[in-house]
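Chemist: Some structures to go through are shown next.
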Structure P
Amino acid sequence: MGAGQLEEARVAARQAEILGRPPRIAPLPLGQCPPEAAAMNVEIDVAAGHEPEEGRVSEWMATLIRHPVLARAHTRLALVLMAGGALPARDRELVVLRTGWLAQAPFEWSGHVQLGKKLAGLTSEEIERVTNGSAAPGWSTHDAAVLRAVEELAANATISDGTWAVLAASYDERQLMELPILAGHYRGLAFLQNSLRTPISELFTGLTDR
């Protein structure tokens, strides 16, 4: 079996592990969702560049709202990072995609493949390259450093001096502070969604989305 086939088998096994079984915590029925769930959904839709639909509560929000304090805190931070963040959209989506891929998180990966294309202009070829990481040929020095920072945080919980120096050449202090928080937020979100076995939209295919 070649390297490509091994990777396909690994992804298929992960998809089956996360998506092949029922969610561990079911979404709250729509009629039981408090009004703030729909309000938070609207805020997230706007930040993601979607046309908001009044009253809509996604399955994910209907699950998260079972812990209202967590739902509010998550939504506030997500809005800061997505709508009011200091990082360029391209860098933000590269961070989230690499984080989602390293965590093998189907829900996070699928959603940000779409957002990466829509909000940051990433191409399918670039998204495929994200799966190979910072060492893949074709990245600019800056893009490679963004991806490498995520890899270093996942492996060692810190960014190396060399990677930091590359980022500091173009980032201000706010951006340098935001990147680890962004990676950490989405790492935690991947932990939660993977552990809950959160189902993905029928429009997505999970880790095979490009």
Structure Q
Amino acid sequence: MNPFSSRTTIPDADRALAGRPQAIEVGGPHAVLGTKLTPPFPQETEVAVFGMGCFWGAERLFWRLEGVWTTAAGYAGGTTPNPTYKEVCTGRTGHAEVVRVVFDPSRLPYPLLLRAFWEGHDPTQGMRQGNDVGTQYRSVILCSGEEQLRAASSSLTAYQRRLAAAGLGQITTEVAEMGPFYYAEEYHQQYLAKNPNGYCGLGGTGVACPVGLVPAG
């Protein structure tokens, strides 16, 4: 039996772990930005969620962008309510490791977040990212509203053309409406700020995604 089979197939809802009603509590403030990790967020901000492998490096990628108000590591896209990291690692929750990005669109338009997403990892790898194997490491864009959905879908099509021209494979990124976001444990939040020499598995394809390829909506 393939030892990775159960970790590379998203489980049906009736086979997923049960989870729990209690949410994982996170404190704050953000270790880098000094802002809140939890709602309510400023009225002028919007929310986007991205999964691109291990969330440690992904969160750092986004908190460095000018116009990001706060970020948080968490789990989304699966079935199990309020999962723990250990449960997500079993592949039996269906969740991906994700980063919730709260941003000011007047300073950081959503297409610029999409460019950082596409260029920051390899979106062609399916249920893995580099040496990290499992459903939790899959590439996902979870959108809040039709405008984000349209922009994300258009950017996928445009970036696929660029990847194909470079001789690379098919994008496996899931683009979907945003569902529940579950915070990861406190020690995962801004992990690479607290542990500067910690593991970061991010690595892009080297293929640029110009802003002009990503319609504003």
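Read the figures in this text as sums done on the coordinates, not as results from a lab. These numbers were taken from a predicted model, which means no experiment stands behind them. Cβ atoms are built from the backbone, for glycine too; each structure is taken alone.
Chemist: Going by distance in nm of label points 7 Å out along Cα→Cβ at positions 140 and 188, which of structures P, Q comes out largest? Walk me through the numbers on the way to the answer.
Modeler: Values: P: 3.1; Q: 1.1.
Of structures P, Q, the maximum of distance in nm of label points 7 Å out along Cα→Cβ at positions 140 and 188 occurs in P.
Chemist: Quick check on the output: -20500 is helix-only ellipticity at 222 nm (-39500 (n - 2.57) for each DSSP H run of 4 or more, over all residues; to 500), derived from one of P, Q. Which one produced it?
Modeler: Details: P: -20500; Q: -6500.
Answer by label: P.
Chemist: Something else now. When mean count of other Cβ atoms within 10 Å over residues 116-123 is calculated for each of the structures P, Q, which structure yields the highest value? Before the final figure, lay out the partial values.
Modeler: Details: P: 16.4; Q: 24.2.
Largest value of mean count of other Cβ atoms within 10 Å over residues 116-123: Q.
Chemist: Starting from the value 0.90: which structure in P, Q was FRET efficiency 1/(1 + (r/R0)^6) of positions 76 and 124 (r between Cβ atoms, R0 = 30 Å, to 0.05) calculated from?
Modeler: Values: P: 0.40; Q: 0.90.
The read-out comes from structure Q.
Chemist: Further question on the same structure: When you work out Rg/Rh (Cα atoms, Kirkwood Rh) for each of the structures P, Q, which one comes out largest?
Modeler: Once Rg/Rh (Cα atoms, Kirkwood Rh) is tallied for P, Q, the winner is P.
Chemist: Right, here's the next one. Given a value of 2.2 for distance in nm of label points 7 Å out along Cα→Cβ at positions 108 and 196, calculated from one of P, Q, which structure does it belong to?
Modeler: Details: P: 1.4; Q: 2.2.
The correct label is Q.
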